[in-house]
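Below, each structure is written out as structure tokens.
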Structure 1
Amino acid sequence: MNLTRREFVASVPLSVAALPPTAAAEEWPRVNLGLLIYSYGIRARAEKDQGFADPLRFLRFAQQRGAAAIQIPLGVQPEADAHAIRRAAERAAMAIEGIVAPPADNRAGLDRFTAEITTAKNCGATVVRTVMLGGRRYETFTHAEDYTAFAQQAEAMLQRAEPVAKKHGVHLAVENHKDFRTDELLDLLQAISSEFVGVCIDTGNNLALLEEAQTTITALAPYGRTVHLKDVGVEEAPEGFRLAEVPLGQGVLDLKAIIGTIHKAHPKIRFQLEMITRDPLAIPCLTEKYWATLDRVPARQLARMLAFVRQNTRKEPLPRINQLSAKEQYAVEDANVRESFAYIAKTGIIPKP
């Protein structure tokens, strides 16, 4: 966009962020890109009591922003309400994907998971994204055996989940969520060995585990069920480096090559924008704790990643938002999503269905 971020924030009273959603509808062209609820995390938290993350409301919101699909937790809905969501999506010619946690090792956990998969099916979702670890591997674990126990638990949870997904014809998409390196995630999928358990391919996460993006994408593409499409910026830091989502086309990822690789493997896969507006994440790969569960990673991969970061560190610091007011954060978040959709509309790098 032509305005600087500071100028955009100053213009908020006249901007899209200050208007009701319907007022901005005409400004967002329709593109073949979905909208992940996490791209509006700031707004979702601020408007929790107003039901921003209600599936029907978010569907309308995403439609006004030009999205072809949404990905959102659908929860457990009465059948009639789920069918209403499905009909609304069909009228809007949009697709719905769900988000669900895997089942815990008890009856209540399996019942909850089954109810959410049933709701997803009734809403028209054929894919639901899940994660095995809510946090980041290098922040969560301090001993190698902790990670081993986690990996065993993850396999057990997916073994419980697979028959439910298969019964309802809903595909589970396990995200590479800064928990498994690519070979570890592939080992997990091969242990489950089901067409109903695949991958939610996040295009940037594995940089935090010292993997080159295209290498990760090439390996995971055959197992893809959905995509969290993001671009990232990097900068050097004393403890390693920092990583942050930036609007599509403004980061270090070769999005055209990434999209091409995934689309070649799965021509009908959906790309969901994940543009999380937040302060950069620290990747402390020069600290001892980081290596507690990553001792198998070759030193050359660390060297390559640090060299990559040094070569691609931006002249200006990565954006920080925690010091901004709530109004300013709203504006920056909306601008980041707007710029990402505009990039896809301009470049056309996501093939039409």
Structure 2
Amino acid sequence: MSTGFGIVGTGMISHFHAKAIAEIPNASVVACCDTVEERATSFAAEYGCKAYTSLGDMLADPDVHIVNVCTPSGAHRDLAVQAANAGKHVVVEKPLEITLARCDDIINACEKNGVRLCAIFPSRFSPVNLALKAAVDNGRFGRLTLADTYVKWWRTQEYYDSGGWRGTWGMDGGGAYMNQAIHQVDQLYWLMGDVVEVNGMTDTLAHERIEVEDVGVATLRFANGAIGVIEATTAAWPGLLKKTEIHGTTGTAIVEQDDVVRWEFADEDPQDAQVREQFQPGSSNTGGAADPKAISHEGHRAQLADFVEAIQQNKPAQVDGIDGRKSVEIILAIYQAAWTKQTVRLPLAGDPKRPE
């Protein structure tokens, strides 16, 4: 039986979903929905699916088994809940939502209706990141001491001006952290485990007419005792490759985009030379450092294929709604720390209140 996907929202990211689904065996995009009819019909013509302007009408389509929510971040909840209430499995592009309360509404609706929920984090499916995860899980770093990630990207003023929702608290939910660096925030949580303490500083230094931060630095304490740093910006011309560094008492690994810059352990493993060779510097692309369209859809393909398999085989997906909520919680803690100039403990008791 073929798995049918229905995509809600036909903006830029929806095309990554559609191209990814086209490469999954026994899966296809069967429908799309956009409130702007011209956009819906154009998307449908490109991908050979049915076009809807009403989500209710699309959800009534029996060929739609999974709904992919690809709208602006602050519009995820209502659409995801509506899909879950219709008995459809749900995929939500990052972030899951922009507040913890909204994330919980989505998670609860999926649980109540017995449907699966997937939060999109394609970086987890990158082969080099899987190798890094295996090294952490196998204890090759000894005691983990330091974990850093850097997203020093560039976005033009035109990028923010191109959509009324960009750079707003109400629909974007934040700036460089919530929109761009959230993948790396998730990656650090995935690699290092829970965050228990956060300090942060944010500002808007390079762009006009936006409410949110375009530069920020946060320090973290993980439950395992290690310390971390997350730097995020869209104000670093011309845009640098994202980078993650993991250090411990018996190992160091530095990954830049999908390249291994350093991979060194006190006890050399026969696979280490292969890792260094396979992911040698210069093998990856720019990954959206300056252009949000310049990313591969391969991570989406791998994650959506995993989700389809999880549904078909009734097993957990590699990324679920709880994972999606975690990254939002860490980012909101960073914002709260920056706003209050105080250390913030996690888990958060609720959504932080933004200063007037």
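No lab work stands behind these numbers, since they all come straight from the coordinates. In this text, all values refer to a predicted model and were calculated from it rather than measured experimentally. Cβ atoms are built from the backbone, for glycine too; each structure is taken alone.
Some points to look at:
- Structure responsible for -13000, with helix-only ellipticity at 222 nm (-39500 (n - 2.57) for each DSSP H run of 4 or more, over all residues; to 500) calculated and labels 1, 2 on offer: 1
- If distance in nm of label points 7 Å out along Cα→Cβ at positions 97 and 129 is computed and equals 2.4, the structure in 1, 2: 2
- In this comparison of 1, 2, the computed figure 32, 24, 18 for Cα extents along the principal axes in Å, for residues 273-312 alone is attributed to 1.
- When distance in nm of label points 7 Å out along Cα→Cβ at positions 41 and 193 is calculated for each of structures 1, 2, structure 2 comes out greatest.
- Given 3.0 for distance in nm of label points 7 Å out along Cα→Cβ at positions 281 and 337, calculated: source structure among 1, 2: 2
- With mean count of other Cβ atoms within 10 Å over residues 297-304 derived as 21.8, matching label from 1, 2: 2
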